[in-house]
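Each structure below appears as structure tokens.
Quick note: the coordinates plus some simple rules give every number you see, no bench work behind them. Because the structure is predicted, anything quoted here is derived from the model rather than measured. Cβ atoms are built from the backbone, for glycine too; each structure is taken alone.
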Structure 1
Amino acid sequence: MEAALLGLFMIAACGFATLLEHPASPAHRALPDGSVRRFLMGIAMGLTAIGLIYSPWGQQSGAHMNPSLTVTFFRLGKMGRGDALGYVVGQFVGGVLGVLLMRMAVGMLVAHPAVRFAATAPGPGGTARAFVAEFTISFVLMAAVLVASNSARLARYTPLLAGSLVATYITVEAPISGMSMNPARSFASALAAWRWTALWVYFTAPPLGMLAAAQAYVVLRGAHRVLCAKLNHRTARRCIFRCRYASLGDV
């Protein structure tokens, strides 16, 4: 399920990137302003993330779709070692398959230099600035997920909050680092494009940012306040995590 979810996310990312950024696309010609195209890309990918989190498979797996998120929940004690490893492997495999399926479906359109399989790369500010940006947006996303998902009042809005942050980051932060927050997502695009520019940034900054957010949450509120590793727990589907969601009403 995690493989399929990230695969679908990458299919959407490549598809919307092709639609908005390929020079021959009618949408690209109609929207010459790059900031407007980024805004639309952000809306599209934010809605994609929300839809996947709310989907039946997203409700079952927890819709991590990101090794950084999985590693952080493992660090918080909400996942077993085998489950965490399976999630990470599935995410990498799913991301790669999603991009390859798009290459098979639309051919070289998605490989065009203006699209390049929706690859992430540092902007003109360089790798140091990209690292700081990736660390920061990852920290904020993880902090928001922890605060919302462990609150009786806010838990139901966690998917909407996460999707809104994705949309905002793509619109505002993408020119700095390409907006990844996700090693598997960046690896999938880099593999298909054979473009390895500063890939280390996307393998280090996002997990470090999310782990730092988790540590801050534990220090401020305590590890016992982390109830589950699902982004959407409003479901009757079986939960594989070390879940204390039944006590949410006591938060």
Structure 2
Amino acid sequence: MTRPSANITVKVDVTNPGQFFACCGLLELADRLWPGAEGWFADGEFCIVCAGSVEQLLKAITDTELEQIDPNDDMASPMQFADPFNLTLDWWTDELAKGKNLKVWAGSMRCVRIGRAMQQAMVKVRDPKRLFDHAAVVYDPNQRNKKVEPYYFDSRRGNNAQSLDIGFAPDSLKMTAMAYPVVEFLCLVGLQRHRPAQTEHRRVFNYYSWTEPLPVDIASAAVNGTVRTTRSQAYRFENAFRTAQKKHKSFLPATPIGVSS
């Protein structure tokens, strides 16, 4: 199969669940901006063919308002990503599809505040091809002296946040480290349509990469294995507890578990 020439290519570590679902979010938003966009994984990159560039897409993302739908719920309110995307984000409230099992934030973490902070930190991306590697200490756009911790979708952050691994709980000491805001925001978007497959274990999931150009609706079926493509690679990851209270979670790195012919 001859692939079309991609307008957008970004480096990706497919074993990082946050980056994988950030690719899905990038495809989702590209399709909403330029209907008919298609995406695929190839040689350590995620590729999108569409009518625009990654620079145009990033500008549209950072210029668009992220609205809190429930003004009385700062911690778990659904969000509306306004025009031109017009996308409701509420997957963590989806009881039927067990979206709550993918939710990583809890307690005093205000989900809309985190989303807005990660979104605005994307303005400072310098290398669009390596946008998932953009790291920063993120601040509240409404209170510039207030640091904002990420959701913990990116497994580079999550893998270093396990108390058993590092000998103490960073949250308990109110420590702040570099976040990957592009991954955090786009993963939040990507999980709205693209969900991993639940395994027999509550917080363990499988997802599948694909190597053929797919539109966003077919890609969402490829992600959970409903549609299998040539050389589809399967991965398994855990949404693990990262604090002793067993409230806050983080995505851990995925393990490859199989390839389809």
**OP:** Kindly point out which one of 1, 2 the value -7500 was derived from, the read-out being helix-only ellipticity at 222 nm (-39500 (n - 2.57) for each DSSP H run of 4 or more, over all residues; to 500).
**Re:** 2
Original post:
Suppose you compute Cα extents along the principal axes in Å for every structure in 1, 2: which one lands on 53, 40, 34?
Top reply: 2
Original post:
Quick one: Cα extents along the principal axes in Å, for residues 49-176 alone came out at 46, 33, 26 when computed from one of 1, 2, so which one is it?
Top reply: 1
Subject >> Of the structures 1, 2, the one that 23 was derived from, the read-out being relative contact order in percent (Cα under 8 Å, 6 or more apart) >> reply: 2
Subject >> Source structure (of 1, 2) for mean count of other Cβ atoms within 10 Å over residues 201-208, computed value 23.0 >> reply: 1
Original post:
Taking mean projected area of the Cα convex hull in nm², for residues 25-80 alone from the coordinates of each of 1, 2, which one would give 5.5?
Top reply: 1
Original post:
Taking FRET efficiency 1/(1 + (r/R0)^6) of positions 145 and 217 (r between Cβ atoms, R0 = 41 Å, to 0.05) for each of 1, 2, which is largest?
Top reply: 1
